[in-house]
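These notes open a run of structures that come right after.
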Structure 1
Amino acid sequence: MKRRDLLILAASCTLLGLALFRLLSPGETSTRRISVEAVEIPSQPIKRGESSISEASWTPPDDVFIVGWAPDLGAPAALPSLYLMSGATAILRVERGSVEGLRTTFLPSGTGYLARKGERIQLRLQLQNTGPDGETGGARVLIYFHPVAWR
């Protein structure tokens, strides 16, 4: 065999070995699948000058990390506040009159709020009616989460 043939054989064996190593080694993906859950607070009548606090809840099916949300307010002109809460902790929120908070928001990369299986996650809508009698418009939110991978 010539030197050139030996180099080609060595390179081929190295590439084959690398390919076999990648195929047989346990694969860990750097990203996790995101699940989505929708929670809705229905619209309710509200009189002029009244305050309203409405809630809806969701219970995670397993231990999960909540990583983001996509809020939608039925009456954003009423300047409501919307909170995604676990007990007294506000995980995500749209403060009164904040239009910036009405877009899909994710927590910083590598973080999330740990919600345990059976823990009640609440969506709370608060508003003060300064206009005529009407409807609250309700609120809807998509909660983005992924399962906890314990090692």
Structure 2
Amino acid sequence: MSNPPEFDKAFRAARSLAVMLGASLPVYLLLEEAVRGRYRPFLGFAGLRDRAGLRLGGFACAVAAVVALRLLHGRLVARAAKAAGPAAAVRSLHRAAVVGATLAGFPALAGLGLFLAAGLNTDFYLLEFVSGVLTFMYFPRAAAWESVLETRRPVCPL
């Protein structure tokens, strides 16, 4: 089965977005290292004494993003598998890729926020790593899109 005409354009756009959002992760790391090197010892711009509540909030935001990513991406891929036609399926797959790429970067943003507010660089590194793994896991792959279009079954049903 050949791909619909919209496939190549939608896939290239989704892949480009995922690459750009994935490339922002090293930029966050460079920013963190520059700030930490400039303001040694860096304890955050907010000057908080009790960091536990902020830490809990940052990790809660990251976990919420991961849960939302799993649910939304799975539902959008399932919707693509049930779509009325190939064009609608490609639109759903594109939407799933955009949601995946966007939400995969949220833990790193939460970690950057924790670092800038309270100087929690270890938490930043952990959440940056989580975002890197999620970016890899949800990176748009042509074979997965083609599989959904051919079999009309989601690759990873949720």
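Key figures
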| read-out | value |
| --- | --- |
| Rg/Rh (Cα atoms, Kirkwood Rh) derived as 1.10 - corresponding label from 1, 2 | 2 |
| helix-only ellipticity at 222 nm (-39500 (n - 2.57) for each DSSP H run of 4 or more, over all residues; to 500) from the coordinates reads -5000; which among 1, 2 | 1 |
| Computed 39 for relative contact order in percent (Cα under 8 Å, 6 or more apart) - originating structure among 1, 2 | 1 |
| Distance in nm of label points 7 Å out along Cα→Cβ at positions 43 and 83 - structure with the largest value, from 1, 2 | 2 |
| Read-out distance in nm of label points 7 Å out along Cα→Cβ at positions 59 and 139, computed value 2.2, structure in 1, 2 | 1 |
| Which of 1, 2 leads on FRET efficiency 1/(1 + (r/R0)^6) of positions 11 and 75 (r between Cβ atoms, R0 = 25 Å, to 0.05), largest value | 2 |
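Where a number appears in this text, it was derived from the coordinates with a stated rule and is not lab data. If you're wondering where the values come from, they're calculated on a predicted model, not measured in any experiment. Cβ atoms are built from the backbone, for glycine too; each structure is taken alone.
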